[in-house]
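Each structure below is given as structure tokens.
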Structure I
Amino acid sequence: MHTIHPKFCLNEIPFSNKEELLQYTNENLRDTYFFLKEWFNAKNHVIVHTSGSTGSPKSIKILKEHMINSALATATYFELQEEEITALLCLSPNFIAGKMMLVRALVSGWKLDVIEPISNPLAKNKKYDFTAMVPLQVHHSLKDLHKVKILIVGGGVVSRTLQKKLKGLKTKIYATYGMTETITHIAVKKINHISGITNYFEVLPNIKIEKDKRNCLIIDAPNLSKTKIITNDIVKLIDDKHFCWKGRFDNIINSGGIKIIPEQVEIKLDKSIKQRFFIASEKDAILGQKVILIVEGETPKIKNIDFSPLDKYEKPKSVYYLNKFIETKTGKINRKACLETLL
């Protein structure tokens, strides 16, 4: 765990040992330093904090061996094992996605630049072979994405509107599926360089998938976890390597006996609402739960929402507006907190 690949560089600086790297990051990149200090200690694990987007934030132990396996799997899948690979870390090292960019660079010998997680991390004229972003960063970087050869996008759903804007770009762009417990992504799907739009994720090598009685994904990844990971993600299995993500089981709305997956309704509304929004529910004396729409922004800014793509039971019974959505520390919409503020 204490070795540094001889080709590894951080912000264009090579390091001959961990002490030099720790000293540099302690003086210049404090968040990076705190992770690397833990990475280089004598323990066989690190403590990682979940974002809290799908439940209460929690701390979990992840074996360093499994993190290395994940890093090597990504490098192999995207063919990033040759010399002189340049990469950019523009996510917070406090969470798993940022930590794993550091691990990938350390074990594969990448030349990694670390910057603050700003909205357009590609504003400078430097080019990279590989980076990871959240959808909001991708949205603000459309004019600069040509500077990256391979981009993975995580931390939220990539809307169909955004996917269409990415279609003609030379950059190879992939949406990712994963979570803290799976040490970032265990599956990816191309969102450009394809005909039309696909909803199918392809799992990485050495990963098996199945689903439970709830139609939720079960992940068997022995190189990443000692036990099978049972998720709350509703999926449609295409075959043993591909699946389609439908939504979260804990978000399901039961309205008058009809079960509605909010994320599927959101896909149908994607074209007609430019602001950020999400579908949720509130209590109803007759239906039990009724569908509602929450839009970010002031009421006068949005008029005449086109609900025609929705089935009658999917149509929101009420529309609410929140000036600014509450977000998790990783920039995801905190649906629960937004609802508590409104209702």
Structure II
Amino acid sequence: MTTPALVPESLPRSSRRSGANGDYARLLRRVSDAGLMDRRPVYYAVRLTVVGIAFAAGWVAFFLVGNSWWTLLVAAVMAVTCAQVALVMHDVAHRQVFRLRRPAEIVGRVVGNAGIGLGYGWWQDKHTRHHANPNHEELDPDVAPDILVWSQRQARASRGLPRLIGRAQAFLFFPLLMLEGLNLHVAGVRALGNRSVKHRGVEGALLFGHFAGYLAALFAVLPDDKAFAFLAVHQALFGLYMGCVFAPNHKGMPTLTGDDRPDYLRRQVLTSRNVRGGALTDLALGGLNYQIEHHLFPSMPTPNLRHAQVIVRDYCAEIGVPYHETGLISSYSEALRHLHYVGAPLRTGD
């Protein structure tokens, strides 16, 4: 079985060259000269305010609606709001908002740990490793084999539940995303046992403070049946939304193994996918639809990414580096076709 053209498992050999770091330096110079690395304090002041108001309004609506099944509609709206809070945390962690590390960490922990129950220290470490080596099977935690497998190599080596799920993982992908919210919470808690996580005491206090406050609010305002229903809807839709934001970025793009280490520019561009769309797509995906530009310039403010895209796309054409961009539905289609393809050895017994 051949790999589908749109979802190659690994980079073409012609792209696995090093020694081209000057290509990135020239691109960075062009982007910097255009002023696109400059801070956008007004944008982030407005964005943080709007997202904060929306988050607070969700909780106000929850208390006002009270003991009614309409509370499930509030749960759905709050799932979207919490995902937008997570996207703000993402930008804060990349120092797009604050230049200095300390204020970024303080706000990140308040927004992430206390606000929505996501471990900031765990996520930042994981995400930093992902940015350094996107889609590298041994180095990128986002493509490490877990419940899902991301390459036929991983599929052949899988055992237990991943081996069972891998046979039909393309069909199970979106249903499984509804567990992603719970997975994110659990991963943050589990990371508290890792000594590499800084300020574990603060992280733990904020995390468990969030969980205690969240559950206390649910069961104080709602009877048990509605409280559990709210919890299920809120967390399932939060996980689904988060997965739908991040899945188009790299899933189904080439993967790397072993010593496959192209230069920085090619490592970021060739493993990333952009998603076309207008203002609504930018809002829904938090600007991460410009994934190529975000990976090339992680600290670039989100509103500057769409302007950088013109420069990056033209530059890639100039130096002969493939630049992949597609629509949102097509991005999911490519990811699902890839998941189906990599599960083939589990279906055929190869």
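Read the figures in this text as sums done on the coordinates, not as results from a lab. Keep in mind that this is a model prediction, so the values were computed, not measured. Cβ atoms are built from the backbone, for glycine too; each structure is taken alone.
If distance in nm of label points 7 Å out along Cα→Cβ at positions 265 and 305 comes out at 0.9 when worked out from the coordinates, which of I, II was used? Of the structures listed, the value fits I. Largest in relative contact order in percent (Cα under 8 Å, 6 or more apart) among the labelled structures I, II is structure II.
Which structure, out of I, II, was helix-only ellipticity at 222 nm (-39500 (n - 2.57) for each DSSP H run of 4 or more, over all residues; to 500) derived from, given a value of -6500? Source structure for this number: I. Tell me which of I, II gives 16.4 when you compute mean count of other Cβ atoms within 10 Å over residues 81-88. It was calculated from structure I. Here percent of Cα pairs over 15 Å apart, for residues 177-256 alone was derived from just one of the structures I, II, and that gives 57; the source is I. When mean count of other Cβ atoms within 10 Å over residues 233-240 is computed for each of I, II, the one that comes out at 15.8 is I.
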